[in-house]
Structure P
Amino acid sequence: EVKTGFDIRKHDLYQHDWMVLPDRPGFDDNNDGIPGNIIDASGAYNNEYRHKPTEMAFYIQDKIELRDMIINVGLRYDYFDPDAVVPTDPHDPMHSPKKKASVKTQLSPRFSMAFPITAQGKLFFSYGHFFQIPSFNYLYLNPDFEVLPGLIKSDMGNADLKPQKTVSFEVGFEQELAPGVAIYVKSYFKDIRNLLGQRVYVLPGGSDSYALFINRDFGQVKGINISLDRRFSNFFAANIDYTYQVAEGNESDPTRTRRNFRLSIEQLKKVVPLDWDQTHALRINLNIAKPNNWGINIISRIESGYPYTPRATNEIIRIADENSARKPNIFNVDMNLYKQFGFRMGTTKLTLELYAKIYNVFDHLNELYVWDSTGRAGYSMERFGGRTTPDYALRPNWYSKPRRIYLGMGIRF
C-alpha cells in the first residue's frame, strides 16, 4: 500500500510596531522619576516589514505486510524559503551589503515495524527524522538591522537560521493481560539539533553591541512510558499512564546569552535540565457510566515540577547551577458528569442531557511560576525598590486557575 502527498503553504506576513511614551514625567519600578519622551517615528523603535515565506513538503510512504509483520517505510522532503535578506557582515549589520537568505531543505527518512511476540502481544519500534522551522519572530525581528547605542540593547532576528532537526527512536511492546485489559510499555530517545541561542557582536569602536539569534544549542530527551488500559465493560473503564522522562541540553532560553553577557555571567558549558523537563508524570482517567443514561468521568494528574535556577535576587546573582532546583509538584483533578433523559415529541425521539463540568475539583493552587530567590510563587527575598510589604510579591497569575464549574444542557434528535 503506497501513499503519497504534498503540502504547500504561502504566508503573507506584515508587521508594524512602534513605541510611544507619554510626553510627561513618569516613574520606573523603583519609584524613581524618569523624563517623558516620545519615540521618534523614524528611529529604531519603529519597525515595519512584509515577508512572504514559502513552506513545501512532499512525502511518500509504503506499507508492507509480511504475514504477521507490518513495516512502514517513508521519505519526506521539506523546503522553506524565508523570503528575506541578511547582512553580509554581522559586525556592522546596518551598513554592510545584504544578501538573500538561503533556502532550507531536508530529506527525512521514516521507518517503523511491528510484529507479534505472543498470541496477545506485539513488539514495535520506529525511527525518523523531523524538520521544524523557527518561529517567524526569530527570523524577522529588527528588520532594519538597527543597533541601539550601548551594551546589548538590541536583539536581531536571523532569516538564515537553520530549521530544528530532531532524530527520534522509539521501541516498545503491548500485551493483553486479561480480556479487555492491556499494558503498553515504550521507551524513547530524541536528539534535537539547531536549537536557538544568541551570539553577541560588538560593533566597530567597541561601545555598541547587539545579540543575534543563531543555531548554537542542542538537547536530548529520553524516557519510558507505561500505560495500563481497561476497555469499557460492566459500566467501567480506566487508564493509568506513567511517564519518566529526562530532557537535557546546553540551554533552554534563546535570550539567556544576552542576559548573561550583560551581567558578566559565564556562559553555560555543560548539559543541564531544559526548562520543559518534567521527570515524573502520572495521569489517571476513570470512566463510570451506564450508556444512554448517566456517566461520570474523572481525569487526575500528578506531575513533578519544572526546573528553575536559584538566585540570590531574581535575574542577578545565580547561587547554583542552571535549572538545578524544582518548582512545586502539580496536582489537578477534573470531573465531568452527565444525565440523559429520553422522550418523544410526536414521532421524533429526543434525548435531553444535563451536564456539569468541574475543573480543578479540589481548588488546588499549582505554582506555575516562582520567584528564583525562594522557589515559591507567594513570597520573595527581593526588596522591590525598598518596599517591604510581603503582599507586593504576590502574583495571582503565577498560579493555576481556581475551581471552575460549568452547568449546561443539550438536546439530541
Structure Q
Amino acid sequence: MELPKLLNSYDLEPFLANPSQLTEETRELQLAIANYPDTPTNLLEILVNSSDPLVAEAASHHVNWAGEITENWHYLADTTLQTKELGQNDRLAVELLKIAPVPDYFLSEFVPASYLSLALKNPHLPLRYRLKYLERLAQEPDLEPRLEVAECRETPVPILEILAGDLELPIRMAVKSNPTTVPELIELVEEQLAVAKDWNTDSEQLATLGESRWDLIRLAVAQNPATSGETLMQLAGDGVFKIKFAVAKNPQTPGNVLAVLAEHSATEINSAVARHPNATEEILHQLFPTKKDILRRRKNLPASILERFFRGTATDEPIWKQDDLRYLLLEQPNTPSWMLAELANVDIEVVRAENEALRPDDPEIVKTWVRDEIWFLADVAEHPQVSVETLQRLSDCPHPEVQLAVAQNCRTPELLRNQILLRLALGD
C-alpha cells in the first residue's frame, strides 16, 4: 500500500463546504486527510464512518477527533497493534528481541520458549511486556520454562497461584520458596491435596475438588478409588494427559468411563483400558485388533475374545502344537469346552510314529518323548470347562498323570473314575 500523500491546508478547502464529497475520493486521498494534523472534525466525522477499515481507524485516532491522550497511551497502542492484522514474522521478531523490547503479541505460539526467556533478560523490557512473557512461559508444557517463572521474583501472585498446584514437584517447591508467594496459598494447596488423596473423603467433596483449577488436585481426585463414576467421567475429558491417564488406571473406574477412554488416540491410555478389570466385553472387542498382547495377559477373558484368538491362528498346525495359543486357552477359566476338545484331539499313534522315526532303536526314549509332548493333556483334564466327552476320551491316554487328572475331575463319571484308579494302582 502506498504511503498517504503530503497535504496542505489548501487541499482541504474543496471539502469544507461539502464534507460528504470526501466519500467519492480515492482511498489514498482519504488516508492523507485522516492523517493530516489540521483536519477539522466535520471531515473526520465522514472518514470515521468510512467502509474502508484503514481510513476509519486512521480518522478515529486523530487528535482532533479522539482528543489528546496524556495517560496510559501505551495501553492504547498495545490494544491497537494486537487487533490489527499485522501478519506474522517470527524470525524478524526473534532477531529484534536481541536488541529491543518486543511485545509478546508479535511472537506466535510457535516461537520456542527459549526465545521468550531471552526477552526477559532485556533490562529495558517494560513491566507490562515482562508480565505477558511470564504468563506465556507459565503455560509451556516443558518443565524448565515453568520453573523459570516459579523462581522469578517479578512473577505476579495470580501466576504463582496457578503454578502452586503444578504437577511437577520442583515447580511447586520453587513457588513455595518464592518471596512473593503468600504462605496461605501453600497451606490451601496442601490441605486440598490431603483431602483429595484421602480414600475416606466423601464423593461430594471429591466432586468439588475435581473441578479445582490446580492440576495437582484434579490428578489426586482422578487417582482416588473413592471418586464417583460421574466425577471420573468429567475428569476423563480433562485437558491434562496425566489426569486422563490416572482415570484409566483408577481401579474403580466404571465401564462407561473406560469406553470413552478407549477411543483416545494415546497408546498409554487405551493400553491402560485394555488392562483394566472393569473393561467390558465390548471394549475388549474394540481394542482387540491393536491390543492382543495386552489382552493375552488378562486373567479372565470372555469366551468371545478367546474365540477370536482361536479363529485368528494363521497356521495349518494342529491347535495343540501352537504353544502360545495352547498356553492361553489352558490358563483362561472361560475357555469353551469345544476348544478344549480341539486341544485334546491328539493322535497318540502319530506322535509315537514321529518320535520313533527319530530314535527307532530306543523305545524307552521314544516313550519319554511322547509323554513330554502330551503332558498338557493333564491341564485339559483339570480345566473347569472340560466336557464329560473329552474326559472319557482322555481316560485312555498313555500318560499316567493325564489319567490321574481325569480321575480327580468331579465331572468324571464314578464308574470311569474307579476304572482309572484301579488301572493306575495295578500299574497298567
Structure R
Amino acid sequence: MSNTPNFLKDHPRKIVYFGSDGDAETLIRSMLDEAADGDYDISTFSSAAKLKAIDLPSYCHVVVLDLRSADDSVAGLIEWVGEFQCPVALFCLCRDCNQMQSYQEHLHLVDDILLAGGLQPGELPLRITRAVENRRAGLARRQDQELLSALLDNVPDSIYFKDRDCRFIRVNPAKARKHKESPEQMMGKNDFDYFTEERARPAYEEEQKIMRTGESVLGEVQKLTFEDGSVGWVNTSKLVLKDKFERVIGTMGISRDITAQKEGERDQELLNELLDNIPDAIYFKDKESRFIRVNKAMAENYGRSLDSLVGKSDFELFTEEHARPSYEDEQEMIRTGKPIVGKIEKETFSDGSTKWVNTTKVPLHNKAGAIIGTMGISRDVTQQIESELKLEEVQRRLEESD
C-alpha cells in the first residue's frame, strides 16, 4: 500500500502548519482556499513533540514551519523534516530577510522560504506544487545514486567513468583494487599511469573514437600489459557518456577479468597440441573404465575415429585375455589411488593379432581431490619385445644343442 496521502499526487493538498500565530494560519488557509485547483487540508501543530509523533510521509505533502515566534526547538525541526528521506516539502515562514539569515546554516534543508506579507494571490499553491515536485525529483535522484553506489561497491567487475581526456572521474572499488589504490587516488589519472604504452595507447584511441562516433565497444577481449611485466585479460564493454543535454562528456566502461579463463584456454591448447602430436596412445577413462577422451595417436593405432572411442571400454577393443586384467587394474587403482608405472602388457585382438605396450596409469582427480577415473599412456614396444623373445628363443635352442 502506498504511503502517499490520499490526495491527487499532481496537486499536493495536505499541509501541516507548525506555529502559534492564528493570523498566519488564517492567511495561509485563505490563500489556499482561493486557489482554483481545489481544496486544501491544513493541520496545525504547536508542539514539536506532537509533530514528531506523526508518520510524516503518510500524513502530509508539506510542512510549514513558522519561524517568527518560534523557540530554539524549531532549528531541530528543520533538521528533522529536512533530512527526512521522504517527498514531504519543507517551507519556512520568516518575518523578513534578517530573520531568514539567522537560520542560514539550516537553509540548505529547506525547500522554500515564505516572507510574511510578500505573497501574491495564487502564488502559494504554485510554490507548494513546485517544491513537492522538486523534493520528489531530488529523492528519486538520491535513490538512484544510492542504487548506483550499491552496484559499484559490490559488483566484482571493474567499472569506470572517464572524461573527454580519458581521465578517470569515478571508479568502483573493484577497479581500484586491481591497481592497489583507492578510488580517490585514481581520480584524474589515465591508463598511461597503470599500463604500458602497448595497452594504454590503443585504449586511449579507442575511447576517443567512441566519443567521436558514438559507437560502443561490446564484449571485446583485450590484453592488459602492466609496468611490472605481468599480463592479464579482460572482457570489456565501453559506451559514450553524455550529460542531460545529450552532450558527449566522456566514456564509461565495464571490464570482467578473464585471465584465469584465458590461461585455461591456453592450457587446453597446449594439452590439445600434446595429445595431437605425441606418438604414444593417451587416454582418459571414467570410474567404469569407459573412455572419455583419447588422443589422435590412439585412435589411429586402433583404426577408429576419436569420437567413436568415447563411451567404449577395453572389452570392445580387445579380447577378454587383455581387457579383463586391464579393467581390474584400473578398478584397483580407483579404490586405492596407487598408480601403475611401466607395466608391460600384451594387447590381444579378436582377429588374433597382438601388440606389446609399456603402460603407465594414474588416478584422475577432480578439483576437490576425489578420484573420478583414470588416465594412461601406452607406448608401443612390440618390436623390442619381439626381438627380446626371439633372442631368448635363440639362446634356449643353443643351450639345448649343447
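Read-outs throughout are calculated quantities, based only on the coordinates presented, and are distinct from any laboratory measurement. Everything numeric here is computed off the predicted structure, so don't read it as measured data. Cβ atoms are built from the backbone, for glycine too; each structure is taken alone.
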Exercise. Which structure, out of P, Q, R, was helix-only ellipticity at 222 nm (-39500 (n - 2.57) for each DSSP H run of 4 or more, over all residues; to 500) derived from, given a value of -17000?
Worked result: Q
Exercise. When distance in nm of label points 7 Å out along Cα→Cβ at positions 48 and 296 is calculated, the result is 8.6; to which of the structures P, Q, R does this value belong?
Worked result: R
Seminar exercise, completed: Taking volume of the Cα convex hull per residue in Å³ for each of P, Q, R, the highest value is that of structure Q
